[in-house]
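Following are the structures in question.
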Structure I
């Protein structure tokens, strides 16, 4: 039995997370944001090694 716990809630999972409400953590948008954050961290670390 599938239950839609977010029926009637038009917010995205990210909006729910930022509001402190329940959300689905394996959302593709969240994965995209996390991947971009990792890219920025790696770039920052490269810059620090050059200094």
Structure II
């Protein structure tokens, strides 16, 4: 179950990272949308890495 949640989280982050790269959303906006701090978002992006 935990690995399924991790995969869902990775997929969600990957979809929104594209928006950040395109410049249509900031990391701050994404963190607010997800209900997490920018620090937590940064940690998750670093944890999961690209792709």
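Just so you know, all these numbers are worked out from the coordinates, no wet-lab data involved. Quantities reported herein were computed from a predicted structural model and do not represent experimental measurements.
Out of I, II, which one gives -19500 for helix-only ellipticity at 222 nm (-39500 (n - 2.57) for each DSSP H run of 4 or more, over all residues; to 500) as computed from the coordinates? Each step should come with its number before you reach the end.
Values: I: -19500; II: -25000.
The read-out was computed on structure I.
Given a value of 55, 22, 13 for Cα extents along the principal axes in Å, calculated from one of I, II, which structure does it belong to? For Cα extents along the principal axes in Å, the value 55, 22, 13 is produced by structure I.
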